[in-house]
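See the structures that follow.
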Structure 1
């Protein structure tokens, strides 16, 4: 007689992580990294300047400043599933319609408005909220897995896009991206992204066991709050969070990070090809800092899970300092070997800076208003991400290189590392409100 094998039941939160990771893998492969490979083919074929071409990506970031607070509130109030489904649909539609664009305004509408809105409402606040709701003590691990998938998009999907451009052209590359996004992303989100935190399903975060009898959902929610309190996590409302110094220092830090990241993802390949690097080799070189960031996304989350709240700021400061040093090394010795050093150090810092900010936000302010707090922060951070790529394109158009822009970003990253010691964890609010009170 054959012995029956019982496989351990997988905690549903891990399916949320996997879904968010796969969607981010493909979507960021185009929107965040692929645009660097698409940038020159589009601008050359359609006759756009680099500053004008950069505007399309900045449109999406500009919209994000208005969309994020609403998206965050809707996610906290009604759950992330329908928000993410709408975002995935818009990303798919935007990529498909890229096949048909022939003018600057259509490029702005399709890439900037449609695809940009899709990315804004699908890939950051709602998915991070879903993961943060399902994990507390393992949140760093969970978020690091999701952002590792996002990082793989620069190592796997971006070179694939560069290859498709060389053999089929940028229009076919975008069309295929949209079809795959819809065919894979929509079913995944529908089946595996839960609308509520685990307590609503009789579970505790992290898959922790329930040791007492629970008759009502309200009691289960209270157990979840107690469980989170074991790591000094307190539930803030949005208003309570905005009254703390930590909230505004985190906003300032994220604004500086948002200055640098889009410039690197959009202008790296144009910068490398300008100095004579072959486009395919340039895509491979860009993959270095993205690839290096992947293990450091995991390392950052792993370390963060084991640090007390007051020490998380120093981990964030290390990420900023690594990026500043890497950029400074290249600026002092502008050679091809120093570009590799720059990209390695930059990737190490980027890995940390990708995963730690949402962990700090959750640890400092709790789960119930995570989306609203993150969305309101984005409203203030967005102008930096909008202006920076356009500024870098303008610097190139007026000086013939990117050195002035890179110098400014190295200085700002150093400033960010210097202010982080002042970002201590906030004191618990004077009044602890019901978990359903978000604002």
Structure 2
């Protein structure tokens, strides 16, 4: 773990010209401001002040002063910056002028939930899979390729851009597990080697920025919009999760004699995710457009169920490979890449820990294709649906003690208020569909 003096030394030796201080608002939009190396020592010791009144979900204008404290563990050089004038970045924790943590900081929200796991003796590990589209520009959805799953058809500019992005992330110390073309035309995916929850939330934010930055360098546009094209798969962010035990760094989800090699604790955790999935939906699928992805027929989960291999379920248990006990995990397939990862990981962990603490019972796996079941069969088997739209999801979340505790009252209230405004703005729009459908006949 680097010390403050190590950072100052690296900045001098690498001739860093600027340091970009990063943080997010409650919606997950990346914010930043720059300081010079001359100001870095003061920022590391006392933080760097900024006006928080214009940041979504932060503070009112009469209490606007906030302090950004750089996290020394997140220092790295941005590979795409000018080699003759390199720029480094550091994620920040936001505090009030008195030094106490700001409860509206999404990074602080995740820290609180990780501390809850630590008190129970666990480390929370996650491995996200980030899907996205490349388009010619941000004005439309003109694709760069007609590829499908795992396709590689040279010459392929999108593939080259993705590989350049992977190499840039590796230079930043981010371990990429694999990358490939995804199922839809011009859709791609980058997967990351699992790590602790906070590091991986920072990784998601960094990767999203890098993907967009390098695409822009090549004159194209990358988007994490969940469903930009009608009739093809949308983009998800499948999240692999497990709990490790502090004292011996063993995987608390593994049991050699358990069903699917899952421990009793893992089953309680999974039951927590299943039970509270509708409440989490507004956080892990936080946009109006998110619910255009969550429809039957496009691999995205709609029904609340789990299985070992069946990808029509909301939760999948990857097959155990002998000798790889640490890889035992669950895959949560609901989230999309446009969520705020700090809040999303927070509610996932909170739901799972609630299942453990309250001894939730896991129902049996559903190995059949849930999409092909008649509604009567799903009802008879107790298979429920995720919310159908944003306002339904928000109304469920509003009444959730689990979500409110996970986010904290400040973020919870701001988030719900913002989403209600978004829904009201959306529902009064007159869409192209309505004009084509009704204008000439009504």
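Each reported figure results from applying straightforward, stated rules to the coordinates on display, with no laboratory input. Quick caveat, the model's predicted, so the values are computed rather than measured. Cβ atoms are built from the backbone, for glycine too; each structure is taken alone.
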task = Taking 15 as the value of relative contact order in percent (Cα under 8 Å, 6 or more apart) derived from one of the structures shown (1, 2), identify that structure.
result = 2
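Given a computed value of -0.44, -1.05, -1.33, -1.40 for log10 I(q)/I(0) by the Debye sum over Cα atoms at q = 0.09, 0.16, 0.20, 0.21 Å⁻¹, for residues 108-251 alone, which structure among 1, 2 does it belong to?
On the way: 1: -0.44, -1.05, -1.33, -1.40; 2: -0.32, -0.84, -1.14, -1.23.
Attributed to the structure labelled 1.
For FRET efficiency 1/(1 + (r/R0)^6) of positions 92 and 412 (r between Cβ atoms, R0 = 35 Å, to 0.05), which of 1, 2 scores largest? Working shown, then result.
Working: 1: 0.50; 2: 0.95.
For this comparison of FRET efficiency 1/(1 + (r/R0)^6) of positions 92 and 412 (r between Cβ atoms, R0 = 35 Å, to 0.05), the top structure is 2.
Suppose mean count of other Cβ atoms within 10 Å over residues 132-139 works out to 17.4; of 1, 2, which structure was it derived from? Please report the intermediate quantities before stating the final value.
Working: 1: 24.4; 2: 17.4.
Structure 2 accounts for this read-out.
One of 1, 2 was used to calculate FRET efficiency 1/(1 + (r/R0)^6) of positions 116 and 372 (r between Cβ atoms, R0 = 35 Å, to 0.05), giving 0.35; which? Walk me through the numbers on the way to the answer.
Details: 1: 0.95; 2: 0.35.
Of the structures listed, the value fits 2.
Among 1, 2, considering only Rg/Rh (Cα atoms, Kirkwood Rh), for residues 140-379 alone, which has the greatest calculated value?
Looking at the calculated values, the largest one is 1.
Given that Cα extents along the principal axes in Å, derived from a single structure, equals 67, 54, 48, which label among 1, 2 identifies that structure? Can you show the working numbers first?
Numbers: 1: 67, 54, 48; 2: 68, 62, 51.
Matching structure: 1.
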ask   = Among the shown structures 1, 2, from which was the value -11500 of helix-only ellipticity at 222 nm (-39500 (n - 2.57) for each DSSP H run of 4 or more, over all residues; to 500) calculated?
value = 2
request  = For structures 1, 2, calculate distance in nm of label points 7 Å out along Cα→Cβ at positions 44 and 308 and state which one comes out highest.
outcome  = 1
ask   = In terms of mean count of other Cβ atoms within 10 Å over residues 28-35, which of structures 1, 2 is highest?
value = 1
